[in-house]
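What follows draws every value from the coordinates through simple rules; no lab data is involved. No experiment lies behind these values; they were computed from the predicted model shown. Cβ atoms are built from the backbone, for glycine too; each structure is taken alone.
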Structure P
Amino acid sequence: MAGKGFSYILDAARSPIGKRNGSMAAAHPVDIASSVLKDLIKRTHIDPGEIDDCIVGCVGQVNEQGMNIARNIVLSSDLPESIPGVSVDRQCGSSLQAVQFASQGIESGYSDLVIAGGVESMSRIPLGSTISRTANPITQSMKRRYSLSEDWFSQARGASLIARRHSLTRNDLDEFSLRSHKRAASSKNLLAREIIPYKHHNGSITSADEGIRSNSSMEALSNLKEAFPGVEMITAGNSSQISDGASFTVVASDRYIESHDVKPRARFLSFSVVGVDPVTMLSGPAPATFKALKRIGMVLEDIDCFEVNEAFAPVVLAWQKETGADPEKVNMLGGAIALGHPVGATGSRLITTMTNILELKKLHTGLIAICEGGGMANACIVERME
């Protein structure tokens, strides 16, 4: 059956992002995700029985996040057992890839309504929990190919290499990080529009992101020591925060929109995914950006705003240099350096924030790009429905 047209964002929302060992650390990751999902379904008034699939991004798929967390989220959300679930790992872009898979299923004509998003509790399942020195996915062939002396590629070292490649200084990185915190701190009321507060089992409620530092300063950032042995310039201050959170996007087809007489918030125009050198690792957002634009005959000047994930400050600064994008249009409400980066949830969180920005500022198009472990990147272009 041929697809009819576009895929649409009916709605998108997220949990508050908890800082490492903060209030969200007490919550089971499935509970965080199901809390967002249940509220999102309720406010969109969709019939759960019409959901074709639930696609969930998650990087640490082990222990509480193991055994196909997508299916466990469905079962914990009191949704019909008829809704299947599948878990996706494309590292930091996992939930953006989940949304891309949902969109592809809809535009091919095989689905009409899909829930896609992601979750990560990095407090409970630390990054790297799926590997160990005795059970490591790296092979001798990979070590020889990339002259590796370590057990895995280092994202921090990749960020440092990118900074040097683009002649970025430590001051450049810290200035960018301060901007992220300032933008997020001044946008708390706007960010609240996209957050579904989390009610804990003890009755307490977490309703706001915990990582934003309104009192951050260049002096405080410049006094931080480098956080990774042998890696220049990269500190805890100019890196994304270790975080806990979940996000979901409701994706629908033309056919669903027409038959249910609902108004979507936005539609997807293009997606892309690329692979790059896994040593520098984090250089993929620029080629992913150009690939997504080329697919539909657009140029950068056609885009009104950008969300580029702040895995490390050099990632976004390098992307800006390579694309020529106006910094004032990039991460308008702050990014992962201030808000946090629950890796499996971040892609859909960026969609949530982008949809929010397009509506609040009455902009037309937005582009999202995210770098990923192993040397990959995803991008997508969304258009606000007026």
Structure Q
Amino acid sequence: MRAKKWAALIISAALTVSVLTGCGGTVNSSEVNMNSNIETSDGVPLTSDSVKLIGRTYLDNDTLWMALSGAGAEFVYTGRKLDITVVGDNAATAPSNDTNYARVGVYVDGVRVIDDMLNAEEKTYTAFESDEAKSVTVQIIKLSECAMSTFGVKPIHIADGESIAPTAAKAHKIEFIGDSITCGYGVDDEDENHHFSTATEDVTKAYAYKTAQKLDAEYSMFSVSGYGIISGYTDNENPKPDQTIPQYYESLGFSYQKFAGTTSPQKLDWDFNNYQPDAVVINLGTNDDSYCKTDETKAEFQTAYVEFIKTVRKNNPDATIFCTLGIMGGNVAKNIKLAVDDYTAETGDTNVVMFKLNQQVSSDGLAADWHPTERTHEKASDKVAEKIREVMGW
């Protein structure tokens, strides 16, 4: 990651001050009677009773909040007209935040029908409308990452005779842990000289989301741009220990904004019982590479990587853990391999696999700040899916 280009991201982040199906342990325990076709005055809250929850979500006063890339909800709607009301955090009304609003995606039967930047306190979208009642699959997905902005979805109003219900569970579950690459940073802006904007982030065009699709698996993501294992991206010899994934991994995420203007995602513990993945993919180290230039700092990274594997294992006891790196360079890949070896030697846990991803090539283009294009992400997803199939037998 080029220093001058990444500097823009860090400055942007400073000025505005990238898991798991089911709501966290602090979520309200509202229950929905899905046998009733009568609309209540407040509508139907999006809970695990009424929808399939995607990623780490948080229910506050019947509004379902999402921070991390890819978080959302999926359900079958039966009726004639579906309106979805979305509310923003403080970023939605900040006049200086014109490029860092939350990006909202809504899909109906796999087709994106809403793609909007949430630049208001509240917006209502008509996702589906028909003269006759029909059943359609609806997905609400947070396309942008957590750090700059979050959004909430209010209860769904349904008319008499209409309903919403969770979609069927898939056979496999994956968690992806990463940085800007996992978030889909800049994927909608194929100019390497341009800088960070949530408007050009799209997690559905990044390798992790594509991998889950190819494996027909449930997914969950924990990713924040610029973050690493021991240091965020730095353009000098000084580390940035405040920009690291391990310190936030056991929470609902990280954001400069607050759910409902009151609660930061990083202040909320995540209940890992809500989602136990079959596989966990860790793609971290690209930002650490900017700091790890000496044998001493690489050794520090290696030791911390071992400890992070222990944290992931503690919370996901039955998962196969895949450790990877390489799309934007892999100078610390050797240390990741050594960390996996050290971890296995220390714990006896052999259910951890390290493999490298191919580095992006200029013929596939470059996105903002030298990030991968969708073509590069597509190739990477092929390799990740192939490795998971090989090891897991899917």
Structure R
Amino acid sequence: MKKALLPLILFGLLVVAAGFIRASRSECIILGDERSDIYLPLLSGKRVALLSNQTGIIVVSPDSSVHILDRLLDCGVNVTAIFSPEHGFRGTADAGELVRNDVDPLTGVPILSLYSSHGDNHPSRESMDQFDILVVDIQDVGLRYYTYYITMCRLIEACGAYHKQVLILDRPNPNNYVDGPILDMSLKSGVGALPIPVVHGMTLGELALMAQSQSWLDSAGNSCRVTVIPCLNYTHHSRYNLPVPPSPNLPNMQSVYLYPSLCPFEGTPVSLGRGTDKPFQQYGHPCMADKYTYSFTPRSMPGAKTPPRMDEQCFGVDLSTLPYKQIMAEQINLSYVIDAYQSFMAHNPDNAPFFRAFFDKLMGQTYVRQMIIDGATNDQIRARWQQDVEQFLELRKPYLLYEE
């Protein structure tokens, strides 16, 4: 860990150290955004920008919740701007859809674009001039190709460049294991920005501290003052059910747990259920009718305006009832992609390619695609990346805020 960053990390830890003493007294996980007695004093007298979306809620009781934006405003915090990631502040935009400047209709707070008018992947100077400190409260799902962490990292870089502070209200990671290959940075893209495995098993707070200390951000981002308000009563073995879907096509916990195994289908012609009531819980293709009787037909709908294989009957596999323990035991299961590849190639009258370049970007290495083409099994491919998993588990240890 670099000496220059040590005080910044310790600051974030010492602010909340007393809270860990109380952690063993309750089994209930307390999120960072619930600990207002700690973070509200840090926001006093400052202009605040918020990185959040529909997941930024504080559960008040089993029957009620309040959004972090409303809580901050009710407490007299001067919220001057909102940044929203992929899918927008209310979580209704399609994957990859550009979120432009807007105004939140419920509060009147301006929603600022994450991109400058020149197409840069950082906010404009005009946007950055509107606040003093950025508050991050957003639910991640712990995968390298889930883009919320990328948005956070780009904003940390921008905050460093404009001498702004960052306050992360930490949240649990529902996929709290480590699996998959580490990203080959020659494949860096909008679905992979850091040299981490597909499933990194860290919270956003932990990942931000690691990215800074490992100098994975630009020079301004590496030196930005970041404070993390950790969760209480949480460990890397805790099971946490998300109270709100993190994005339109992850509507339930089954989809969140299957996401690591099914998202690679985005780099193939096979549908994974976007445009149905079971996105990321099934897969299929019209040419697989000879092998499977189960079918679904993707339609245009909010959050999936033009889904792959729209209006085509797809035949394949339903994973919506697969037991949680089996999904967790298998972790990333490439058997589904292998099965679809073999079926597709056997019943493909047009001899169309199965893999697209996007598949390599998702997996973060080219060897996964090549091994599938060469006939390797799921176990053989997984064995190839086990050294990456072991290396990352060791590398991340200094930055963990919670017990492994």
Note: Cα Rg over 2.2 N^0.38 Å, for residues 245-332 alone at 1.26, derived from one of structures P, Q, R, originates from structure Q
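If distance in nm of label points 7 Å out along Cα→Cβ at positions 221 and 277 is computed to be 1.2, which of P, Q, R is the source?
The read-out was computed on structure Q.
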If semi-axes √(5λ) of the Cα gyration tensor in Å, for residues 285-372 alone is calculated for P, Q, R, the one returning 26, 16, 10 is structure Q
If you rank structures P, Q, R by FRET efficiency 1/(1 + (r/R0)^6) of positions 293 and 365 (r between Cβ atoms, R0 = 30 Å, to 0.05), the highest one is P
